[in-house]
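Below: a set of structures, written as structure tokens.
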Structure I
Amino acid sequence: MGETDARVQSPELDKTALRDAATVIVLRDRDTAPKVLMGQRGSKAAFMPNKFVFPGGAVDADDHRIALNTPLREVCDARLRQACDNPAPDAMVIAAIRELWEETGLILGQRGDWPAPVPADWVGFAERGYVPDPGGAYFIFRAITPKGRPRRFDARFFLVDADRIAGDLDDFSGAQDELSHLQWVPLDRAREFDLPFITEVVLGEVSQILTRGLPPQSVPFFDNSTDLSHFKRLV
């Protein structure tokens with residue numbers, strides 16, 4: 001998970017400051033036996049310890065400076081800009097691709113050369129000959145962590161088909177140690193794991209998408225930015 005973003009330069013001063021974040025749901029075997037990639041957070045993690053989650057984390061400052069290889073879909077870009085003081089759709093999806101790489105070792109990208117210098121978080125990605133590519137990513141969900149939690153995020157969830165991943169889908173050897181027990185979880189069995197509430201809700205949305213198709217007609221938004229919780233839809 002990233003350490004900072006463009007809006008919150010010193011999160012150590014306020015660990016509950018709201019931070020932009022991005023999460024990626026990789027869907028495998030969509031038409032036969034759907035599975036999603038998940039891993040378990042550590043027992044000492046300040047945020048959601050021991051929970052099984054999708055790869056994801058905070059948007060870093062460098063994420064705002066990296067150019068996309070191909071543009072986001074227009075509908076996703078428009079929805080990412082809604083209800084935001086400082087919208088940064090490109091940085092959101094870049095963060096999702098970076099977190100997937102850091103936490104699982106999987107690459108969502110296309111063959112290409114990076115302009116020098118390569119940011120530190122992307123060196124391994126670049127050495128394999130890839131640049132980040134969001135062409136297969138759909139923005140499907142947004143949720144703000146309620147007040148009172150040890151960490152708070154304004155999280156955007158992206159869905160991508162596993163066919164868009166470069167390389168071996170079962171090779172997690174490049175993963176860092178933030179998530180353990182990385183595995184492809186059958187969608188119909190995911191609720192057997194210890195999940196955060198919002199992850200259960202997102203899994204339900206993924207199931208609906210399998211029936212209705214992409215892009216979704218609207219994007220669910222659980223807005224807990226104030227003391228009152230609001231459910232909205234981004235259209």
Structure II
Amino acid sequence: MKQELQQYLQPTPSIDRDNPVVAAYAKAHAGGSADPREQAISLYYAVRDGIRYDPYTLDLSIEGLRASTTLRTGRGWCVTKAILLAACCRAQGIPARLGFADVRNHLTTARMREQMKTDVFFWHGYTSIYLDELWVKATPAFNIELCERFRLQPLEFDGRSDSIYHPFDLEGNRHMEYLAYRGEFADVPFDRIMETFRLEYLADSSWNEANFDREVEEETRSRKDPNTTHD
């Protein structure tokens with residue numbers, strides 16, 4: 001294997017691919033094929049649908065970002081789910097790194113819009129996986145149940161072409177707009193993310209106290225029935 005790829009196989013403080021729990025999860029969900037591409041595909045769907053998307057799990061600490069932490073909680077946001085997928089790939093000997101972009105995301109709830117004061121998600125995370133001598137983007141954030149509720153086309157991954165979010169939902173409404181790519185890294189660029197979040201978002205200790213599943217249910221119910229009101 002090329003020497004420069006070795007850094008994308010190593011454990012890091014957040015991509016703890018050598019953690020026994022992560023290694024066992026990767027082995028259990030890599031499928032029966034010896035082909036790295038088939039393994040990466042199987043791992044992608046395991047993380048996409050087996051770990052529920054929940055932006056209120058945001059914890060910008062090393063412990064909060066770790067792949068093993070995401071497995072323990074069964075929930076994660078885009079960055080931690082990308083970290084978990086990268087850790088699983090590395091555990092199987094498949095080079096993987098973390099990619100980031102600023103996006104305008106319309107999959108939000110009323111409370112999120114009120115707290116964030118913006119629809120721009122800075123440092124949106126995805127996983128970049130080295131397969132057949134190419135880096136391929138895989139974005140495992142939104143589980144299939146969430147996509148169905150918001151009338152989104154779930155992201156598929158074939159290991160050959162980039163899997164990034166569609167600009168429109170199934171109704172033709174705006175969904176995801178990629179504004180700027182931040183780059184791809186062997187580990188989380190922690191200090192850079194922290195600095196951006198400090199500048200762009202207002203800190204609110206109540207962020208992690210919300211129930212995302214309940215908010216999604218309310219948000220999607222009102223979209224189905226525009227005459228629905230809430231007390």
For helix-only ellipticity at 222 nm (-39500 (n - 2.57) for each DSSP H run of 4 or more, over all residues; to 500) computed as -5500, the structure of I, II it came from: I
Top of I, II by mean count of other Cβ atoms within 10 Å over residues 32-39, largest first: I
Mean count of other Cβ atoms within 10 Å over residues 96-103 - highest-scoring structure of I, II: I
Highest-scoring label, criterion being relative contact order in percent (Cα under 8 Å, 6 or more apart), among I, II: I
P(r) over Cα pairs in 10 Å bins from 0, in percent derived as 7, 35, 40, 17, 1 - corresponding label from I, II: I
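A short reminder: the numbers here are calculations on the coordinates, not readings from a lab. Remember, predicted model here, so these are calculated numbers, not experimental data. Cβ atoms are built from the backbone, for glycine too; each structure is taken alone.
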